[in-house]
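In the part that follows, the structures are each spelled out as structure tokens.
Each value in this text was obtained by applying a stated rule to the coordinates, not by laboratory testing. Because the structure is predicted, anything quoted here is derived from the model rather than measured. Cβ atoms are built from the backbone, for glycine too; each structure is taken alone.
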Structure P
């Protein structure tokens, strides 16, 4: 059978995204004897199948364009080699898929078949719900409309996993008469039984162990039949678990004791915390011995008003049927949002009636406590609140130990991984373990060795997996960059170390000396001198979670929205402590009050910042760092002690600093022997750090213009680059900033 080895590239076309279509050059199609929309086999570190289409005219003959899901199915990275061959594709009699709980509960089998119609899949493939509407006789309108009605906008990002096919050998295509179902399916059950009878090990055990331990994925509620994890495995939440256990015991087991003391025995608890932190897992673990009825807030909230009320009424009737029990509603903000509809009053009445019943408790979880109906916190409903914070480095290490306890490993340093994952919740850590497992499996498959997960697998997975976005603001990624990589700036780096890192690393020293650590720092200096670069290096050195806001991102035209954004920013920082709040271009965010013409929005944002920095609720293990090149425009109240009290001047680089910057920027640039960096640094007066880095970059481009296969960059290339990259520092601005620095001491 003909086959071709091609270079796999990511398909940039949005029309092909996640649809399982591979684009090949017409010459490649001819060489393989294929027509458009035929099935093809793809072999990387894993074998998969897809549908083939014609690539755009500018695509080279040796390139195969794959979407991100198909790349992952083949176990490939971009620019890796993929072997493409014709495939015999069978029409599927039956196919089973697994997906999120929300998808399995809301998407019927008929709609699922419409979405997958015409796709070519193999067992273990990830497949999206985006219909394959690019081929002949494939209409997607009915599927998209049905998915939008049943699943909402989330259907466009949902990924399913093919768990079984019939026939089970080779790739199959989904036909109009294919039976498509949720779950492992009869074929998978039969294969598992055959493996068990033969004594073969279950190759999916490590990942399954991780999933069972995790309990939640991405903040979604686990399936109702998922066994609750033991309370002792709730790393970082033992205190909350003990408190919830005590409340349930008093309210359900000893109500007479409360009545004797004049307290009502009802119990309603609102469990809050960031998405994916394990709120539902905590509720299930604590209530495992008791009878529980569970509702998924997003699923019920997506229904029309009458259906919502019926769902809640049915659950309340079940839990209040004389036997008692616990009613759990996950993500209740989707069911009872702050902008309540008329039906919310009836739903609250149903919940109030359930809580009033003897031996009935009500638990609700939310990642957005400010976005729920205020009436839910009434004394006769949720009169108690339990908060879960983001896991600390120690807790993350314990979670990793639990996720990997059934996985064969080799010389892992989980304390190092725990320190490198600020902001990660348990679902993020589970994704990290999955990515590491894929790397280990790929290596074991190629080397024909026993599978073992190593430290290098986890470190490599860290380059891919990022914590789920929990805000509209940017969260800077903590990488390998450190303050040692910053050229020169000795005094500036020392000031930042004392102000930011010492309070987080040596809090006992501050307590022993009886002083409060600095609350905030203002970095100021000319543009291009490395203020933002310093922040990234600082975050990498201290392994901090960095919440970044640029300029006037917090400004909103709606009254109160900007102040709420400030409060949420600081709350996220408290949840992910130790953390750093980086206010870039802070002069645009906090200008002098009384001088704006924006109906007072800027003044209110400044007031909110001042309140958060020096308010009633203290900032613990949180440092605020601002950056600007116009410090004189900032409201003076923000610069007093207790707020941004340390002012650190980032000066333009002198000759020694420029030499250090050129050496750092030129580490990966092959410079010829005739390039004298010391002489060049002396000759670059007026150049900022950004200018020096841009000069070497332009020199490399000049060398490529001379010869695209050039091996090094010569002094002539650097001289040519100097005609393009000029000094950008404004002498008057630099002098003004120096005078400001001298005046501030």
Structure Q
């Protein structure tokens, strides 16, 4: 059986087609997709594909190869960036296949929609959308092996059973290993989907057990794992790019004379972009190509480039904040309305008003963008750490003037992503430079400064809330205005309003039962690239709503936990469309209603486990927040200690989480722990500011992230088990993030009496 071929492994030198051909030559069972069965528009169960550009593959023939030595190779079609998908997807297949995990190998799929369906790794939906399809893949292969064994023994297939990498004849005790059966099984027709027998969940060996080691764990620890920046090809050149520092800026002229004098510099080339149909353009700029990256960086520093900044050259984030605040204080586009807000507000016994500000944020993944491309005989190959292989393939093809069939994208491990690497502008840069250099392999590396300056930033936001309370402190009127530039500004004319998917992230679908309610969305113009960011618009919306609920509780003289539970109300199911949310994270509103009982349960669990109400020393406090996102339910309690000079420490964070059935509990815990640390980092330190259209931060000395000494001392996780496996799966990668910042700020109020209404918190405590 061939070893797993890693992207960038030139010694292996195998394309996936060659790999499968070699396995086939060994006589193994090779399951190869023809044309993937994609969910059709007329199908009733179409949800899960609606927000995806290419639907989802439901063909069981694309993902498994078994060699005559018994090695099972499972193809992973989603990108690994620390969330564990290269373990989670294979263990689902292996469980249904009854494979021995020690004999399983994992290989990464190249970009290929026809074989693998949608490959975009975003929206916390890899497992929830592919749990059932991956089970069917394993069940189909298991059935074929059982059929082959039954035929070899001349017995009914009902008398045999696959068990731990063997097929056993129950009556005689005879056994055949998977390797011995692979050749015969390969000759059988693939079972019809409706004929497959899926395991009873009580028989799961890996799913839900949390005892499976990471597929890449050994290589990661040993430093052998292949990330985007690790690609090496024979004769490869290295490039860095001086990009327009302002959105829409262009090169007026450049002088490369000094750069070209530096030994090792090969060429200086201009990158000009004019492909309107491609989604994620590179920025206009000047590339330095050299024999190594450090030489290219030195030469870029010697370039003299004059830029035309264009219409966004005056962008100033401080002035823009004032514009957003003015917009949020006036009526905006009404997204959802119930009752008479103005009338109820005028009659309220008490009114509360607050405004919350969140700045632009950078993804700052540990591995900055990096990609390698080469063109041979009219065919382009790309090696890159991308979250969207199909989009990468399509956009590279468009920029090169090739058909997508002539572009191969090899996906490496990602050293973090958070949504940044869904945008493959860096891979397009490598392809364009290779084309200008007669097809030579070129690696483009972004420095940390490039990454911070030219990111697809998380949106800036002003959230304005008002509430009217009755004599008992219960809200009878609620007004929320959210002003934030939209991600949709990337794709065409700036809409100036949040898109439906952004509205459906904790804004329009606020589920509390307030009789008079209005949600508005004032205009906001984008002045920089806005992109997907972990949890996306849930970050500002949850911060505002959960901070505001705490303020209402204080105004009513109520315990925050009790007040929040009263707002949540009794257990019940809410149709998302009743909240004017037609998106619902791309899921069926019938299959995925908003379950207020589950929201109550995470609040009750986390407050109980954190010891809510316990007596704390002076300067210490507990803060609570809860949020529904990515069809999962999260609640957090943060404990803080604030010193006499404003120094902040976080002794403990508790998180209760309900995502339905848990496929890989260890990775769920890892994702939640990471979300806590990232949430603390964004709340306390994260901020990108702009002056003259340019990001003012350069590296981690200015765009800071939480260091070990400032991280929470303890993170306690409380995973709520699903009642059974009929409960649909929720997302995991993103829903842990939104409650952290508001819980932290609510804890600071409990400790000090000081309200934090703008992020980052940095320096606000020291100011008194």
Structure R
């Protein structure tokens, strides 16, 4: 039984661990491993080393040079359109002096012991893997040079790898990488001290303007293989009827009519887990059939009695009222500087506002899907997973197998945004596969399943108040943030946000204001809340950047100048001084919050947008800037609002400082995608609840942005960070400033303030 892979290599060869570490493969090919460490401070680990299973003394990535000259580069992170398979491969190729046309990428299966942390989230793949990949490529280059020198019986100092061959500089002799593969496999791996990295001026791929893309042509031509595309001989397909309200379980069911549907072969109950549900399935009734349509029709014929749930009364409108009421009162103290109460009492003027953002769904174009095959006591998975290791662990626990009897192969992801870090849909497939030994089972979620049963982005109410002296200087800043926490899926009775949620544009606000206080009133969780692209940065940026625009208008000052005045002088702030001990998981000494870099992206975006130019009636510009995932982004949107409320976005200018720019083309692509996604979240995105049930179901009532909403022109400006700056994130930081920039532009065009999202019904 073989699956159809459609031009995508899903698995790596299985390697003996001892041989792998030695760097010797079993097929005459050179296999190279790399390991790395990160800076530590006071025994605390940061960066890649701070991640579960992150930087251990085991190989993390490897290169294989084949006898035909091709170079296979393993990617340990998941590809969901962000281009990480390309970007990581080009780093290796550059240090290896490889010909890009001869490079191939192989996707790593989930194995923490071999690859370290493989979670593709947090915008950290490149910043955690850049140096290990460089060292990996450089070590492979050194091995090839040594192998050539040994073959020619010359000093290794006389040879040099260049353009996929090794050259003897004195005689001009040269030999290709493929010809050296077998002998190189027997050459010892150099010590860390012996590995020589290239000088940046010698880079051919890293940091260069080019449009390399390993998967791009397959994606646009329809040849790419996503999780839903795989097919096995004689496989079965399943859909699951899940509880309409979170926390409900099956009390009884009648499958008689479902079993009469042509193609339905079995109906199976899947046990659910009440809150805290973590990554486990919601439970329900699975219908297994010979094709997906039969499974869907069989599900429609089921008769299920669901139990009552403590979340039956969850209602979005009532919950919003509770959140906004909580935001009016003191909450858990998170950060306190000076005396806010006294400063507000003595203020010459004060201003306050509350901002609301609803639940939003990930809604990737590819709904969750997974295939499982249980055969001879071994369970193998194929899935579009952002977290293959935790998926493997949870699957093994659920089906009662040792970890070594399971394997998770990672396919391309048709979008992820954090949803596919949660393996509930994979566990469903694994559990069903045990019922059909030797037969592959695919669990396919429909669009409605995905919208109804997502791990939603948190709903949020953000209340801000500021006071000013007679000269118009801000003297006080009070921010209360109320939102159900992601911690609710991991532990019971969680009402306050976690440290990582607070460190997303809340307690780490870098303003030069003498009196500041941040509080977090508690609120219970009623649905599955999970991480979403940019996470809590989205509502915080919306609230804070909209509030600053309002303050500037109240003061009669230009928004840009007012914002820069709040930032104060250029300075580098240790995030711990702002009670942010998380700092996106990075060393605060290497990654301070730099207000000068924020200022620079604001200056760049406004300059390129023509900030301050006279615009026709009905048109306006809006600005917003935000620091997240150790990257600085500013956005300026120019919009027009027609009579009747039609919104036209003419231009979007975004400036980004993400530190060193490894693959400029992919940085721009990520920012462009972030811009469109941010517009969609602002204009149409909302999941509401009544009677505990999600009210939206598909793209007719939970819309992604249509073509008319996309900006007519998006310009991305990459800002030079200067020397000595560490790598930042790229995948997520572009999203947060888009919604507030859009809302601020709408105000400039119409005089109408937007304090709640989505905008959809507020412009008519």
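Name the one structure among P, Q, R that distance in nm of label points 7 Å out along Cα→Cβ at positions 85 and 109 of 1.0 was derived from. That value comes from structure Q. If you rank structures P, Q, R by FRET efficiency 1/(1 + (r/R0)^6) of positions 93 and 389 (r between Cβ atoms, R0 = 30 Å, to 0.05), which sits at the top with the largest value? Going through P, Q, R one by one, FRET efficiency 1/(1 + (r/R0)^6) of positions 93 and 389 (r between Cβ atoms, R0 = 30 Å, to 0.05) is largest in Q.
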